[in-house]
Structure I
Amino acid sequence: MERNVLVDRLKGYACFLVLLGHVIMGIRIAGIDIPNFFWGMEKFIWSFHVALFLFLSGVVYKVTGEWKSKKSKWGFLLYKLYNLGIPYIAFSVIYILINSLVGEANTGFAPSDILNVWKTPVAQYWYLYALFFLFCIWTAFSGVLKNWQITLIVVLIGYLAPLFGIPLGSLDVVFYSALAFGIGTFVDFKSLTKLRTWAKCLVVILHIITGIIFILLKKIEAPFIKEIMILFGIYSSIMFISILQNCKAMARFLDFVNKYSFQIYLLHTIFTAGTRIILLRLNITQWWIHILLGTAIGLAFSVLAAVIAKKVKCLNFFFFPSKAYTLKNLDFKR
């Protein structure tokens, strides 16, 4: 199957937004004076960046043949459990341990919280948790319902359950993620990019203006408006990157980030928080230094760790389990 370059570059773009958003959030929570513009930027990024990741996961799920790529439903789910579960547990544990030992970290944890990662996702790792259960739902109903029908039902459950006092618990993140992922599983991705350049620019501008208005009104996280911004953000991102990739330098940068996007996603908060703590201990509080160094080090050190891990099989196992060690006794195709 031929890879869709735009999908890969969108993944690189989403990953960079996650990194930048966490840098800004860390600076704000640390109490460093920062222009209000960045508060608005953070809100704007949060309104769609992980949804874009989920949408792309849905697109890839569809174009790679869904569960049929592993010949059986159980084989597919075991494969996903192996490849999502190990990174999820490993990096959740690392994150909790670091935050429980470092006093200057923004989020407080105790080592005992490790026992709850099976039901309580931490930090950005909730994405892996939600993604696995989304695969479970779509696989379970595949063949019985079409992808758009599964999407509609799961999204409605996510909205209606709280209204009837039915707690979703830790599965709340799964139902929250269903809209973006689900649309990715049935939308015709190629048809989304057929606008003329001027129309694509107009979509991007309207998305920014709409985001500014909702941020100023403090409504960007309100019910239904949140969903509008998710869908608008996904579509606008597709338009934006389809234009931006015409610049060779930007295309190469997005390709580079995409190449290490999974490792960056897993590791970046460790390095960005470490950078912020060191700078504060050196009494460096200029916001622009924190943003530049936090972003650069978060990116560079995550990539460096990824390069090292690729050379050490046991380390790469925590990023890509099935690439490092194939379980011979676990036949994913059966």
Structure II
Amino acid sequence: MESDWIRGFALRLGAPPPRVLRGIGDDAACLQVPEGQNLLWTTDSQREGVHFRWDWMSPEDVGYRLFIANLSDILAKGGVPYAALSAIGVPAGFPEADLMSFYEGLAQVSHRFDCPVVGGDIARSPDGFNAVLSLLGTASPGRFPGREGLSPGDSLFLVGTPGLARAGYLACRDCLFSNSLLSPAIEAFRRPRTYPWMADFVREEKALSAAMDTSDGLGQAVFEMAFQSGVSVLLDPPPGWLAHLEPFAGLLGQDPFRLAWQGGEDYDLLLGLRGDGEAGLGGLPVNLVSRIERCLEGTPARIVRIGSVIAGKTGDQQEKGAVLIKKPDGSVEPLERVGFDHTRN
């Protein structure tokens, strides 16, 4: 029965914190409004046959990924997760144990980030398992690093392991689960990484001009940020910036740059940063770069300066929203916008 399922969900998610005045089991949740904070609100989904297949991952993985997909958007804007609502569509005959496993995945992220699931909806689905999460976050007033904040002279930095999840997706697609050398890539696809230190960074670092995650691909993110900012971008990444991909690219017969540029599901951070003061990496203050590096210690992720922002000139080959790349021989050529498109992929 539905009521039994809901009680099972609530048991796995655990008791909510005091800010939840009324949670699972009523017509609506009731939350205390955080005084003096802005609210962030996002939603994302995991749909069978679009975002995952059951022979690729467990129900627990799907629940985990759903929460992380939402959490990544909140963290990229400097937010702190506050509360979530889930809505799931369940096909006929779906095993109850798998449904509870899905909620175990939600609960893992919920507990780790002190972000309670306070309710939602459950219904029958005629075409596979579908799950949607809506997530509220809080953020400091006056600090919202949007996609439109780039200015000429800014540097573009990438935080993460670009292309690793794409390699994992291709390994799953080709049923290469028995190859242990591909396990780190498959794990990156199943269990994406997040950057919870981003809230403090946004609040305290005024050099940050723009930010977004790369869940739809690095190529999509760079083009979108350039377009919304009305600028162009010249990519000039350092040699070896994709060294982490080379073993996986070799096993999969893929080009490392193509994996990084076109791949989605990485949930890396694309940051626009303005340089001032004592110059360090990319003209940025040394302490700012080292602060990010300290946050990444003990993880495979790293921060890499991948390019700079240039003024776009209408009618010129460098129109606003263009993305160019500097080749090893010093020549410059335009890049094509690629990545995940929710209306086509």
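Quick note: the coordinates plus some simple rules give every number you see, no bench work behind them. Just so we're clear, the structure is a prediction, and the values are computed from it rather than from any experiment. Cβ atoms are built from the backbone, for glycine too; each structure is taken alone.
Before moving on, here are some points about what is shown:
- Each of I, II could give mean projected area of the Cα convex hull in nm², for residues 140-195 alone, but the derived value 4.9 comes from I.
- Taking FRET efficiency 1/(1 + (r/R0)^6) of positions 12 and 268 (r between Cβ atoms, R0 = 35 Å, to 0.05) as the criterion, the top-ranked structure out of I, II is I, with the highest value.
- Read-out P(r) over Cα pairs in 5 Å bins from 0, in percent, for residues 172-227 alone, computed value 4, 15, 15, 17, 22, 19, 7, 1, structure in I, II: I
- The greatest value of relative contact order in percent (Cα under 8 Å, 6 or more apart) among structures I, II is that of I.
- Parent structure of the calculated result -23500, given that helix-only ellipticity at 222 nm (-39500 (n - 2.57) for each DSSP H run of 4 or more, over all residues; to 500) is the read-out and I, II the choices: I
- Structure with the greatest value (metric percent of Cα pairs over 18 Å apart, for residues 20-155 alone, set I, II): I
- Here distance in nm of label points 7 Å out along Cα→Cβ at positions 100 and 324 is compared for structures I, II. The highest value is that of II.
- Of the structures I, II, the one that 0.35 was derived from, the read-out being FRET efficiency 1/(1 + (r/R0)^6) of positions 84 and 292 (r between Cβ atoms, R0 = 30 Å, to 0.05): I
- For Rg and Dmax of the Cα atoms in Å computed as 20.1, 60, the structure of I, II it came from: I
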